[in-house]
Every structure is written in structure tokens, then in C-alpha cells.
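Listed below are the structures to be examined.
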Structure 1
Amino acid sequence: MMEFRYLKYFVTLAEELNFSRAAARLHISQPPLTRQIQQLEAELGCELFFRGSRGVELTLAGQSLLKDALGIMSLVGASKERACKAGRGEIGKLEVGIFGSAILSHIPRILFEFRNLYPEVEITLHQQTKAEQIQALRERRLTIGFNRHIPVEPDIIIETIFLEPLVIALHNKHPLARHKSLRIAQIVEEPLILYPRNTRPGFADDVMALFRNEGSTPRITQEVTDVVTSIALVSSGFGICVAPQAVMNLKLPGVVYRPIKATPAPTIEFACLYRREDESPILAAILKVVRKFKPSFTEPCV
């Protein structure tokens, strides 16, 4: 079987057409180069170089082999480069689980940064609930997920990226819209649009807890499945809504947002989750980007 180093020696000599110069380029002495070329010729059963009074020249067999050898070396070089990139997480596929309001701000910012750093990685997004993300991670259909209120599982690592402030969405013609910030006590009697209605524990429980902490019960008039529907109802004058700050990027007619006035200010976690045993370079690459968005590094929840 022809060894790769034979091709390397052959190509170098074919380019230099001088044993001394070729040996110098290869950082070997001339006798070993001569022996390697002779072994290659013996293996192929034909002469590759003509050694005459005018120096070294390629034979027809040598010219044919040179064309193929250059192609093989180029292919090997490209394969080596791809392997190194894959080992660094610079190529491959990134399967990302996404959800609700975070797609309006945080996840696009993270993925935009990741794509700038790793443009050759193919990114696929999957809209999934917490349970669906956990199952997809276990089945290796997902690299990383983003969510809130993630249940503790022995094979899943959860990292809180940051705590996101909550805001109140209301129509700009509502009397409370004139205030720069609002207390929960000011909205107790207002018709409340609550979401999501199909994921518990979840964000809706945090909203209910805000009112319980004030010793009151909200007047829920609508329960919907997602934040976009909720804000659309606010735009249509159906009521007000408590939402994460990221929803402020959702600009619908007549909707304004006000921070909640409280000490401490109410927040909700934005976290990522991934398989505990996953040591893939792609995961390491996205986690490096994710951690840049943390106010300060916090240890994973184990």
C-alpha cells in the first residue's frame, strides 16, 4: 500500500526537479529521499523521474501521478482542516430548543453572537415546552435548550443566565399609562390576561405569586397559551398583562410597558439546559457564548 509520505516526497521532488532542493524542503538528507522515490517507483512498477544530463524530469507516468497526488494531498488537507474545525466546535449542527418571550430578545442575541463566531455551524431552532426539551436532550435531538422553571433532573444541567425584570403591558389610553411605574396594588382590580395556561409550574404561577404577596387575588379575564396572543389582547383593549422585560421588543399598536415598582423588583430566571455527559465541542462553543451574557458567572445547578 502506498504510504502518504511517499506522495509528499514525490510531489516535493516533482515541484523542485532537484533532489538537493527537495530534500532541503523536506528537512531530510538527499539519500533517504532517493531511497523513498526508488521504493515508490518499485511499488508502482514504473519510473516517475528521468535522470538525464539536463537534470531531473518527470516521465509520463510521473506527470500522471502528480495530477492525482496533488488532488489527494488537497483532499487530505481539507479533511484535516474540517476535523480540526469540528474538534473546536466550528462546524457541525447546533440544535436549539426555544420558547415564548425569550425569542423576542435573548435567544436571537445569543444566536447572532454565535453565528458571527461560528458561521459554518448549521443552526436549527425547535419551539418546545420544558418537558419536550428535556426529552429531546435525552434522545440527543437537541444540543441545548432555553427555558424557565426547569425541573431538576439527574441527567440535565441547568444554568441560570440572568434574572429578567418583569413589566406590565397596558394600552396607552388606559388611565394607568400616565404613570412611569406601577405597583401591583394599582392593578389588582384591572382585567388581567394570564399566560401560559398549559405549562405548570410556569410563568403564570409567578404572576399569581406577585398578587398573593400583596394579599390579593387578580381579576383574570383571559387565559391564553403564549405571550404574543396576550400582548395582542392588550393591544385590543381586553386588559393588562404582566410579562418579562423581553416582551418590550414586541411593538403592537397602542401597547406601552411599565416597570413594576417594588423592593426587590420582581424577576424571573432565564436559563439554559443541556445533557450532563455531553462533552461535544458544539455545546462547549455555544456555552461559551451564553456565559458572555451573564452579569457574572454562576455555577450550574446540579
Structure 2
Amino acid sequence: MSFKVIKSGFLVSVQDYGRFNHAKYGMSRCGVMDEHAYSWANYLLDNAFDDSVLEISLGAVELEAQFDVLIVVTGADLDFKINQKPAIMWHSVQVHKGDILSWGTLKSGVRAYLAVKNGFDTKMLFGSKSVNLREHIGTKISQGDTLDCAESFETSKRLMPIQYVPNYNKDITLRLLPSYQFNEFSISQRDLFFNQTYQITNASDRTGCRLQGAPIAFKQTKMISEGMSYGSVEIATDGLPIILLKDAPTIGGYPKIGTVFSLDLAKLAQKQPNAQLRFELINVNEAQEERVVFNQFFNIKF
């Protein structure tokens, strides 16, 4: 049972919740960039929280269903259609053999997610099905590939309440947990960091998001490389921030002013180049409480 890839688009890859417990070997976390859209996709199919999906970046993708299967599409609006007719998102949909699924013009956001009942049946590598092209773990989807999954039939429809559908066109404020070298930045430089609006540059991908703005000064010129976490905000030698994302290396030598709260990184994953953002501090207790509520709702076990 499978989908046939007719058009593979800019970047389509299988991703799941991520690759854990391998950082000591220098392996990135990987996994879906937008945890919010991903979690809803699996939730609406009553899947396990970590079932694998297709992450579709920017569109230009066509798939042909080789059998009947229950799907959900969430995330960016990439003009999703079934048989050239607009199709509903954030809602379980029964697809039939021979149906053509397509993602075309980008309307809002960056990344869409295709989930199928019980996830895609791809090879598990180092405890995850997530593809990481930088580390040569797995490959992106190409024209002519087949994507295996189980046949399924709809028994009951599930949809996301409309008030929870995100607006990807809004400017965002990323909440930051102070960490690492936060107190080594002067008060004036911290004020500059939090009181300005940054712009996302074209030099952003699954490894990191580079920002343009007024540069931040740091008194220490050399550092020994140290471990880094998902969401760490490095200040590079030019004084500009880099937000480390899912495929980032596990160590680095730039000073880090803090770490973006994990749930806000899902919003960042849907921002296009030239979008604007700001930072604000968040208390660790507030972040933990919000994270617990999210994990409990989606039955996330980590």
C-alpha cells in the first residue's frame, strides 16, 4: 500500500517527533519543524504522538493514492487539492485509490504536513524515522518514489476547532529562557536585543534561522565549543542572532544569550524570509506549565 510521488517539490521528507538520546554521538535532534501542526495531524487521526508524517516545504508536490487511506493535512496553506479541487485542512479526509493529492502555490506559512493513519512505513534509523540531509540520514522524497503506509477507512470525522487554526501571517514574539552566557552580555546589549525588531533572512533552513538587525556586542572574543540545545540563540561574530533548529549541530562556540521556548519554535517554522519577530523573556515555571498542558493534551510521553 502506498502513494506514488508524481512531483517531489522543493523539499519533502519523512519526519517524526525526533531523534533523542544520540546527541552524545554528535547527532542532531531532527524531527518536524512545526510541532503544533504535526501534533494536531496525528491527534485528528488518533495516531500515536510520534507517528511519522510527510513534511512538505513550499509546495509543488503531487502524490497519487494507490489505495484507500485516511489522511489529515495541517500546517501551511500550500493550496492543498484533491483531484484539482480545493480540499479541507485540519480535518480527517478519506482518500480513495487513484486520487491525486497536490500542494501548489504558497499562500501562508512554509511547511505543510501530511499524516496518514498509523504513520508512514519507512525505515527506523537511530531510533527515529526522521530524515536529516545534513547528516546523510535518509533521503528527501524524489519523483517516482513510493511512500508506504497502511490502508484505512474513515469511521468518524475529526476536525480541529476553527479557533485553534493558526494565522501564519502574523508577526511573532519568541519567548526566551535566559541561559548559558545571558549574564555575560551587558545590560545595554540585552536591552538592545529585546527592544528591537529582527528580520528573518534568506539564509535560514532546518539547521538555523538567521536574523538581520542591529548587532549585539559581546565582550568575550573566543569561547571553547560547548553543547547546544534546540532553540539556542547564538550571537555570531557579526553580532547577529542565529536560532538553532531541528537539524543544528550539537556543539558550537558562539555565545548564547538564551533558548527560545519550544512551543514558540513551531511558529518560527512557518515564517518566511523577511518576516519580522521580536524576543521577550519567559519565566521557566511558566514555560514548564504551558509545556505540560500541551504534552498532556497530545499524550506526548517525553
Structure 3
Amino acid sequence: MSKLYDALKEVNKVIKGKDDVVIKVMSAILAGGHVLMEDIPGVGKTTLSTTFAKTLSMDYKRVQFTPDVLPSDILGFSMYNSNTKEFEFKEGPIFCNFFLADEINRTSPKTQSALLEVMEEGSVTIDGITRKVDDNFVVIATQNPSGSAGTNMLPESQLDRFLVCLTMGYPSHSDTVEILKNNGGSEKVKIDPVISLDELNVMKKESSELFVHDSIYEYITELSEATRQHPLFSRGVSPRGSIALLKMSKAFAYINGVDFVRAEDVQHVIRDVFGHRIKISPKAKTEGLDTGAVINELLAYVTPPRQ
């Protein structure tokens, strides 16, 4: 576990005052999931992603999504070789460990959907041939808030592929002062690899094998069912959302040095797992409730198990 804490410290050398977000990104990676970072430009979403890639010794590729980016720019394409008189496949940037999709909602829905197969199944099918990506493959996508100029909403099927949706928010006063003292980030902090891919695989396995009591399985099920029944929700989470909550709860408990999943672990990550999967009802909107407030109501509605 010391290596894990060293990795978190290494990330925090660059990302100031966002310990909770850093821990949740690490939890998502340990859970084998993908991360969507939604926030205004300039708060450090891309910096956070690149820092994680370096700390975890991952082969890192970044694509800046724009309206003219095509699926072949991401996945790759077949090109005719006049010498061999055969078509040769040219791999796209998706063939890596760590793929950063920067401002994913600025590109077309067609290009966005090109990521569906690889995010769900870890493979890419082009010209009828399926090619696997690395077992440690992870996507971290950043997006500007819905309604920003030049953005397209991600389809619901795409959103559901992300294990969590996180928001960094503005830094605090003291953290902003520290950023300014570092010349606004112009003085680059050296990031050293802390965890190898083999070590990461061991941690992922240990995290997935964490003990879960039947009462926690029941609790997650009741929370999921309540999103389909409670009048404050117009759309509840799917079974994939329930599985995502379990995986994220395991990884979060593992990082916190606990060898079993507690109700408080589930409660700590549920907003990040369910927030982009549910829709609030007109009733909730008329009462002035946002997604976070509705999930708070959900937690109050479902009785947690005794510790």
C-alpha cells in the first residue's frame, strides 16, 4: 500500500488541494473503469490526466477532439501498400494504456460513438477484424459543461461507459496562491513513475477481491432500485450502474486501507457513479433540486445496513 500512497503524493505535487478527486481517479483506475472529467476550461483536468499517466508508467496518448476529428483518426485505418500490394493497418492513438480524450464533447456524435466498443469490450473492430487493446487500457475524457459554445451532448450509451463523472471545481484561495507562486504552472514539476504496470495489476486484483458482505450487496441493489421508483427520478440506473457502484466502492475502500466494503464507502462514491446515469424528474426541478441534492434524498430514503 505504501507504493499506492507514494503515487497519490506524486500526483498531489502537481494537483493542489484536490485530494478527493485524485483518490477517486485512482479508485476508478484500480476498478478498471473510465473517467469523465466535466468542468470549465483551465481548472487542471488535462494536467491531472497526464500526471496520472506518468505516475503509473502508462503508455500515454492524447487526442484533442474538434468537430473535424474522424473515427479513423482515433481507431486507425487500413492503407494500401503498393510494394506488397496488400492493405496494411495503421494503428490509431487508441492503442495505448492511457488514452486522454480532451474536450470529447466538441466532436461529432459519430466520432464519440467510435469509443463505445473499445471502452466496453477492450477491442477495436475495423474492416471486420477485431484487435485487442492493452489489458490496462483506460480512457480519461474531459468535457466542457453542457451548453458551452461548440459542444455536443454525449449520448446516454456513451455516458454509461464511464465508471465515474468527476468535477474538479475552482481551487481554494490558498491553493491559487501556491499555483501563482509556481508562475502559474510554467515551472514544470518533475513527475517520476512510482507504480509499474505489473504492480498496478496486483493492486487491481487485490481491490477486486475485497470482501463484500451480503448486506452491502442488498444496499447497492436497494439504492439502484430506488432510482427507478422514487418520484424525484425520471430515469434510474441500469444494472451496469449497480456494478459500477460496487467496483468503485471496492477500490475506494482498498485505497483507504480497509479490507472490506462499508456502507460509507458506497455513500462516498455514489454521486460520482450515479450522477451522470440518472435523470431528475420535473417534480425535482420544480422543487429546485439538482442531481446532487436528489442523490442526497436517495441516501436518506434507503436505510444503510448496520456496520
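Some points to look at:
- Looking across 1, 2, 3, the calculation of distance in nm of label points 7 Å out along Cα→Cβ at positions 82 and 138 that yields 3.4 traces back to 1.
- Comparison of 1, 2, 3 - label where FRET efficiency 1/(1 + (r/R0)^6) of positions 10 and 194 (r between Cβ atoms, R0 = 35 Å, to 0.05) is highest: 3
Throughout, read-outs are computed from the coordinates displayed, never taken from laboratory work. Keep in mind that what you see is a predicted model, and the values were worked out from it rather than measured. Cβ atoms are built from the backbone, for glycine too; each structure is taken alone.
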